[in-house]
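*Asks:* Several structures are given next for inspection.
What follows is calculated from the coordinates using simple rules that are stated; it is not laboratory data. The structure displayed is predicted, hence computed values, not measured ones. Cβ atoms are built from the backbone, for glycine too; each structure is taken alone.
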Structure 1
């Protein structure tokens, strides 16, 4: 059976962060139960609409993302996972992750998650600085994070990721080091570190456009990034992807599905899929998503057939994000080609610029190449 990654989107949050451009809806502290119930019913029906596909695959990873999946009642998450388990085969050691925000975890919810087989949590901290948290629209403070983190740990979960951000307006190296020191003491198995990028249409984008906030310059952002790499390395976290660090054996297996360009199926509002070199995504407007499913129709939009050359490019670009790099013989076998010969000019150019290196059968980014990764990706795109 083909092995795939499975993504389920829960598009609800207590409130939207000032930098968020994801497909999500703020439901406030008084949950809009009718909207949630209707959405969950539609999601269960969408699973049924993929009955034939799900019967023919084995799920290696399941990621429940959002939004904030933990802001809705735990019984709904339990119901969704149970329905999936009845519809498809899960690998014996499948990684099952739920995304969460501090303050949305309760003992009752944890009981539902554990009963459903969730074995990994991804928690959004972003920073330990309460003033910075408030400035980017987060509704939690640091104490709320530690309470949630400890509750997850005490429930028996042995695989926790924590998200942090750098390059925030007003953030200093001291702020960043305090966040890193605190996390290292808590000892999660995985840390994801993302530079803040302002997306058009978000409140923070508008605030910067109006001169109300000032983003750190590129030099400071790069300095912060290297500080993260160095500090985490010294403390037992190895960087296996541009933005991701883990203790040995705790890499995000679900994200590796994406980075290794393997098949995945997305369910829920605005979810993306790639199956058998066909890319498609779901409706991004809630009313249309619900209407199509309630009419017995899959909610996917136009499908795009990915050519072999496009698929190769995606494999190269995604694979170069990984510190293990690209295995050239495997690439040749997968695409029936001589990769080095067919890309000799761009490889020579990037090597001369010190952006990539070839060691044995492995092609990978250099440290300079990681900093200028977009330049490398563009070079392969234009080759």
Structure 2
């Protein structure tokens, strides 16, 4: 009976990763908001900063909250906050409203990032957990590449990219109802006490520190690409925002394919070698991307970059958990804190872009990729 219940519960829990993927809406939204309100790069990139700073603030408190509320209720809370974030810009569209909405989205996404993987452990057995988490990232990637497509379609055919917000609001309601109505077996309660002091003390372990910075950089690369690809293509190829937005979708399609293929390859290949070879290939391709201006070549390079970066976050996260399995809760909270790196990289890129051009801003990501290569040698 328990196995049957777990199988029934698996689908709504996995679909929760789709709601988690709403975080990547910040990329295309940043570009449309910049256009709608005639903002500079540095001002428009307040959106990803408002979103990702909450990962630094709320990840550990969410772990404490989860011990009191339970994992399922914590995930439902995250969906409620995400729903508010989706409704606000559609009700009142101003720059201030957008900032508030993406702050709410950051809060909701922090909560679901911390709570959803532990909830998944309640509905799958230990030997299936790793593959289930990887498949969850595949579901998350689907939401990521659909966002720019829906926004561009709504803009071209209905005159408003903001229609993506009620669409995602309806999806959030359906996901929350599905999970709420699904019975889940008694949750496993952790006996360890998570605290800020306990998390930061783990950074005394040199590998944990290296991996934490790796999370900061890989999320920074992901969000940096997400927010900058359209601007980069518009500057390089002189195309419209709607056409340039396909670059983000192409990137996330590659991420989706890469996560699916990576889940299969990592069963047989060493995670260290997979990580290392990906970074070795990524560096020269990224350098080429900075210098070419043909649209078809840039699209091809963006796709390959998406393939190569797709599994880095999962590899770093899993290595960190294996490093100190007895402190898994604290390690998880610390690594989720590192997602706040998504706020830092786009802002640095924007400041450089405003002072020079998009290519120089894009080049910042190359330094982060070199660090990840260094990290791969240390695993």
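*Asks:* One of 1, 2 was used to compute mean count of other Cβ atoms within 10 Å over residues 107-114, and the answer was 17.0. Which one was it?
*Replies:* 1
*Asks:* Moving on. Computing relative contact order in percent (Cα under 8 Å, 6 or more apart) for each of 1, 2, which one ends up highest?
*Replies:* 2
*Asks:* Which one of 1, 2 has distance in nm of label points 7 Å out along Cα→Cβ at positions 267 and 299, as calculated from the coordinates, equal to 3.3?
*Replies:* Here the read-out was taken from 2.
*Asks:* Once Kirkwood radius over Cα pairs in Å, for residues 275-322 alone is calculated for every structure in 1, 2, which label goes with the largest value?
*Replies:* Comparing 1, 2 by Kirkwood radius over Cα pairs in Å, for residues 275-322 alone, the maximum is at 1.
*Asks:* If Rg and Dmax of the Cα atoms in Å comes out at 21.2, 61 when worked out from the coordinates, which of 1, 2 was used?
*Replies:* For Rg and Dmax of the Cα atoms in Å, the value 21.2, 61 is produced by structure 1.
*Asks:* Could you figure out which one of 1, 2 the value -0.56, -0.88 for log10 I(q)/I(0) by the Debye sum over Cα atoms at q = 0.15, 0.20 Å⁻¹, for residues 235-314 alone was computed from?
*Replies:* 2
*Asks:* Matching task: -28000 is the computed value of helix-only ellipticity at 222 nm (-39500 (n - 2.57) for each DSSP H run of 4 or more, over all residues; to 500). Pick the structure from 1, 2.
*Replies:* Going label by label, the one that fits is 2.
*Asks:* Here distance in nm of label points 7 Å out along Cα→Cβ at positions 19 and 35 was calculated and came to 2.5; which of the structures 1, 2 was it taken from?
*Replies:* 1
*Asks:* As an exercise: mean count of other Cβ atoms within 10 Å over residues 91-98, calculated from one structure in 1, 2, equals 13.8. Which structure is it?
*Replies:* Structure 2 accounts for this read-out.
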